[in-house]
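Asks: Structures given as structure tokens follow.
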Structure P
Amino acid sequence: MSDEDKELEQLKAKRLAEMKKNISFKQQQEKYSTTLQEKSKNTPNPRDILIDRLGYRGLEVLQNAEAQYPNEAKLVVEKLAELISSGDITEEIDGGKLLLLFRSVGLNVRVKTTINVEQDGKFVSLSEKLSSKYYSSKDLSSNQVNKD
């Protein structure tokens, strides 16, 4: 064998070793990525952890907060989920508590609120009842003016 043949064999061997190294590196990367995917499938996202712990009107307050303050609400949700997962928060979080929490961190979350009152055996909103009284009192006063 000549020197050129030996050099060629060495280059081939070197190239083969590099290829084997690349293949093993790719296999390790794939194995690592599949492991990460399995872990992410097994661990629920922070929002799901929080939703499991929410009580009366809690989901409504959370949805309003996410709609009005998406970035800030995400941070609060992540921290709450972390506290729930660690066991620091064990009780149910209702809408009032969650609203108080958001307001205490400076997020004035607006929640649609209606007040219903009973009128003639039916529940009507307070605004409807007040407006109907206003119009009915206006009608009475205009009738009295016309009679004079």
Structure Q
Amino acid sequence: MIRQANKFDMEAIVRMLKAYRDKAPAQFLRDSSNQEHIEKLINNILAGAGFILLAIKDEDPVGMVIAAQHPNIWNPEVMQVSEIAFWVDEEHRGGKSAHRLLHAYIQQCEEWKQENRIQFFSLSKMVNSPDLSYEKFGFEKLEETWIK
């Protein structure tokens, strides 16, 4: 089952974000540990600056998509949603949770497009993520990000 997160899910969301952080491909991401910042970010998103979807199994969250709504950096009149974290607990991978989360993310964003809340939405994929082809879900590749 997929459902919207709420303030009572904070502990589970933080737990999954820490697991997400620990698997990050860059050291500066793995070094992030500002609990106050993370909780503020989550609270802002839950208050309407985006949405958080949870995959639930046996009443427990086992995966999530965190998405932020914001103006486009190059054209601030254009609103967009950016996926900022997509996580499924390792013991629940290979099942349907990730696929259901992706479809729920697309559905939520398409609803916001129809309501004129956003003009587009995006997904990102870290280099250590599964090599999925998002084109089959209707996405087109826009850019790659490199760090040094």
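Asks: Assign the value 15.6, calculated as mean count of other Cβ atoms within 10 Å over residues 15-22, to the correct structure from P, Q. Don't skip to the answer; put the middle values down first.
Replies: Details: P: 10.0; Q: 15.6.
Going label by label, the one that fits is Q.
Asks: Supply the structure label, taken from P, Q, corresponding to helix-only ellipticity at 222 nm (-39500 (n - 2.57) for each DSSP H run of 4 or more, over all residues; to 500) with the calculated value -9500.
Replies: Working: P: -24500; Q: -9500.
Label of the originating structure: Q.
Asks: Distance in nm of label points 7 Å out along Cα→Cβ at positions 31 and 95 computed as 5.2: which structure among P, Q?
Replies: Working: P: 5.2; Q: 3.7.
This value belongs to structure P.
Asks: Work out which structure the value 6.9 belongs to, where distance in nm of label points 7 Å out along Cα→Cβ at positions 7 and 87 was derived from one of P, Q. It would help to have the intermediate numbers written out before the result.
Replies: Working: P: 6.9; Q: 2.2.
Working through the options, I get structure P.
Asks: Of the structures labelled P, Q, one was used to calculate volume of the Cα convex hull per residue in Å³, giving 240. Name it. Write out the running numbers ahead of the final one.
Replies: Numbers: P: 240; Q: 128.
So the calculation was done on P.
Asks: Just checking, which of P, Q has the largest value of mean count of other Cβ atoms within 10 Å over residues 71-78? Provide the component values of the computation, followed by the final result.
Replies: Values: P: 15.5; Q: 9.6.
Comparing P, Q by mean count of other Cβ atoms within 10 Å over residues 71-78, the maximum is at P.
Here, each number is a calculation from the coordinates, and none is a lab measurement. Note that this is a predicted model, so its numbers are computed, not measured. Cβ atoms are built from the backbone, for glycine too; each structure is taken alone.
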